[in-house]
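Next come the structures, one after another.
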Structure 1
Amino acid sequence: MISALAALTIGEYWLLTTNALAQPTLPNLIAQEIDNLKQSDRSWVEIDLSDQHLFAWEGKNQTFTAIISTGKAKTPTNIGIYTVQRKYPQDRMRGSDYDIPNVPNVLYFDRGYALHGAFWHNNFGTPVSHGCVNLPVSNAKWLFDWAKIGTPVIIHQ
């Protein structure tokens, strides 16, 4: 694609340089992965940070939606392409300024970051977490029962 190349003029000649090729960006890779998943029959989770919603999909068919709370500006939820790595019916979550036992329906997708139920607040629709994706407990239970280890989790703006 010519628009991805830089053109230099040397005298009367045009020289196309390959070192100026546009590198794939994370948003472009995420969009491509969403397209791929919609053309499959796989179950997958979409997190839309811009409108604080989670969507569960079976290929191109949306099967569930929930309002969520993701990370605050100082502790953001990172965009990216992940998978459910571990599942716990409940777990203890700790950080420098919190220690919450019995967090329900925990689906870890990136190191200590998880999709999980939150019984300690009702501010869904507003970023309030330390980077995890908080759901109302009943919605977290539905997601926990539906998602399997390896289910893709796509997080975007």
Structure 2
Amino acid sequence: MPILPDTRPPSELELDAFLAAFEAGTLPKEEFTHAGHLTAGACYVHMLDEAAAIDHMRLCVRRFNEAVGGKNREISGYHETITVFWIKALAAVRGTHPALDRVEFTALAVQAYRDRRDIFRDFYDFDVLASIEARRSWIEPSVKPITAANL
């Protein structure tokens, strides 16, 4: 049975269980979908400042990849630019909804971006996914800045 519900926003307890399993590397790999990435990122953005959320997500994704048998290499695994892009995007959205609690903000983020996993392509004039440099280090968007209005 999945930790997070598919048909309704998660509760605080469900978010806590999801984050604990993700951070411990015990979350089933198939549950760390794009929506799972958004859930973790939205929670971290809600709980931490942007820089701390980036650092925490970076650490947790790398660790999770290894815990489920993945490798963080130049051609697979952790991708710095995509990770930082999404945390910055979620932080921009959070700035427009400061009164939302963690559950509300996470539900908003997942609903708004679940089906828009490639939105970062609108911000770069090259295939950021294929770039080894972008996988290793953060590259600023080349087309437009990450703002809530651009998302």
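Upon calculation of helix-only ellipticity at 222 nm (-39500 (n - 2.57) for each DSSP H run of 4 or more, over all residues; to 500) from the atomic coordinates, which of the structures 1, 2 produces -4500?
On the way: 1: -4500; 2: -16500.
Source structure for this number: 1.
Consider the structures 1, 2: one of them gives 1.3 for distance in nm of label points 7 Å out along Cα→Cβ at positions 40 and 56 as calculated from the coordinates. Say which.
That value comes from structure 2.
If percent of Cα pairs over 25 Å apart is calculated from each of 1, 2, which structure is the one that comes out at 24?
Answer by label: 2.
Which of 1, 2 yields 21.6 for mean count of other Cβ atoms within 10 Å over residues 80-87, as computed?
Comparing all candidates, it corresponds to 2.
With distance in nm of label points 7 Å out along Cα→Cβ at positions 104 and 128 as the yardstick, tell me which of 1, 2 scores highest.
Result for distance in nm of label points 7 Å out along Cα→Cβ at positions 104 and 128 over 1, 2: largest is 2.
The numbers here are math on the coordinates, done by the rules we state, and not lab data. From a predicted model like this one, the values you see are computed outputs, not experimental measurements. Cβ atoms are built from the backbone, for glycine too; each structure is taken alone.
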